[in-house]
Structure P
Amino acid sequence: MNIIIDSYEFKKLLREAAELGVANYIKTMQPKSDSVSQREAFRLYGESRVRGWLHDKMVTAIKTGHSDNSRIWYSRAELMAADTAERYMLQVGE
C-alpha cells in the first residue's frame, strides 16, 4: 500500500514529529516542567478528549496525594502525542 502526501502535509508531519521529540526530551530531562494539571489539560484539549485518551490508555493520570480531591497531573508529551495520533487517525479514516 502506497501513501502519497503533498509537501505541505509532509512539512507539517515533520514539524509535529520535531515538537513531540522536544516534548519527550523535556519530559526526560526536566520531568517537573512536563506536568500539566487536569484543569489545564481539559482547557487545552477538551475534557471529553482527555477522558477518552485516559479510557484508551493513551495518556496516564498521576495523582499527587491520597485524598479524593488531590490534584491530577498529565504529561504534556503524552497529551501532545495523543492529540497528534488522534488527528492523523481521523485524516487517514477520511
Structure Q
Amino acid sequence: MTTAELRLIRKRWELTQEDLATRMGIQRRAYIAIETGQNPIRKAHILVLERISIDVAVQRHDRSLLLTPLRYVLDHLLTLEETYESTSKD
C-alpha cells in the first residue's frame, strides 16, 4: 500500500486524519507521518486498516468500502454460497 492509496482510502471512508488515527490506535502526528511517507506503512497498520474497513463497510452497508483483498474474499464466499444454494435445490 502506498501513501497515496492510504490517503485515498481515508477520503473514501470520509474520515479525518484524527478519526483514522484514533481508530488505528495511534496519535494523529504518527498517522500524518505515515500518510506523508515520513514513516513506513507497516504490516500491522495494514491489518488494522483491514479491520477498520470491515467496520466502515458494515456501518454504511457498502461492501465497496472494504479493502480490495477483503472484497475479493467476500465476493468469493458469496459466489460459493450462491453455488451451494443452487445445487442444494436440485
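P(r) over Cα pairs in 10 Å bins from 0, in percent computed as 16, 44, 22, 11, 6, 1: which structure among P, Q?
Comparing all candidates, it corresponds to Q.
Work out distance in nm of label points 7 Å out along Cα→Cβ at positions 2 and 82 for each of structures P, Q, then name the structure with the largest result.
Top value of distance in nm of label points 7 Å out along Cα→Cβ at positions 2 and 82, among P, Q, belongs to structure P.
Matching task: 14.2 is the computed value of mean count of other Cβ atoms within 10 Å over residues 10-17. Pick the structure from P, Q.
Q
Which one of P, Q has helix-only ellipticity at 222 nm (-39500 (n - 2.57) for each DSSP H run of 4 or more, over all residues; to 500), as calculated from the coordinates, equal to -23000?
Answer for the origin of the read-out: Q.
If you work out relative contact order in percent (Cα under 8 Å, 6 or more apart) for P, Q, which one comes out largest?
Largest calculated value belongs to P.
Since every read-out is calculated from the coordinates, none of them should be taken as a lab result. Quantities reported herein were computed from a predicted structural model and do not represent experimental measurements. Cβ atoms are built from the backbone, for glycine too; each structure is taken alone.
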